[in-house]
Structure P
Amino acid sequence: MWGNIHNMDREKIIRIFAENLRAERARKKYSQEFLAGKADITPEYLARVEHEKYSPSLVVIAKLALALGITVDKLIPLDI
């Protein structure tokens, strides 16, 4: 399934991930600084992820989900 992802699909996944991350952070009323601290990443890195500049590793995705108290599937679009 993932072996045939085109650039458009990759960009769409990154965009939706960033949108979901921002929405969950806003829903929890967490600042970028607070969430970054909980996830053990820098606020600058989180900002770049939220602005679609970086594609985070699986470890960072898991840390963010854990820090938000949600499962990873709430952040990653699996039904594109």
Structure Q
Amino acid sequence: MNGDLEQTLYSMGKSLAWSVVAAVSFAFAMGLSIKVFDWMSKDINEWEEIKKGNIGVALIFVAMILSVGLVLYKVI
């Protein structure tokens, strides 16, 4: 009985650790992808355009975030 509890706790801890690794990896990759996108489009200040209410720029950011998220989901 005690061995089952230890194995269950070990599995739960391992799952929690992988969840933390996935969250940190996702946050790092998302930040990096946004920085690269900003670097590649030097002529446009995306954040200022979003503040002005430019829906097109906001949709491009949403599409980029979703695509990076889907790729990371499959990798992690």
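If you work out distance in nm of label points 7 Å out along Cα→Cβ at positions 20 and 60 for P, Q, which one comes out largest?
Of structures P, Q, the maximum of distance in nm of label points 7 Å out along Cα→Cβ at positions 20 and 60 occurs in Q.
Comparing mean projected area of the Cα convex hull in nm² across P, Q, which is largest?
Q
Give the label, chosen from P, Q, of the structure having the highest value of distance in nm of label points 7 Å out along Cα→Cβ at positions 36 and 52.
With respect to distance in nm of label points 7 Å out along Cα→Cβ at positions 36 and 52, the highest-scoring structure among P, Q is Q.
From P, Q, which structure was helix-only ellipticity at 222 nm (-39500 (n - 2.57) for each DSSP H run of 4 or more, over all residues; to 500) = -19000 calculated on?
Only one of P, Q returns -19000 for helix-only ellipticity at 222 nm (-39500 (n - 2.57) for each DSSP H run of 4 or more, over all residues; to 500), namely P.
Given that mean count of other Cβ atoms within 10 Å over residues 12-19, derived from a single structure, equals 10.2, which label among P, Q identifies that structure?
Numbers: P: 16.1; Q: 10.2.
That value comes from structure Q.
Any read-out appearing in this document is the output of simple, stated calculations on the displayed coordinates, not a laboratory observation. These numbers come from a predicted model, not from an experiment. Cβ atoms are built from the backbone, for glycine too; each structure is taken alone.
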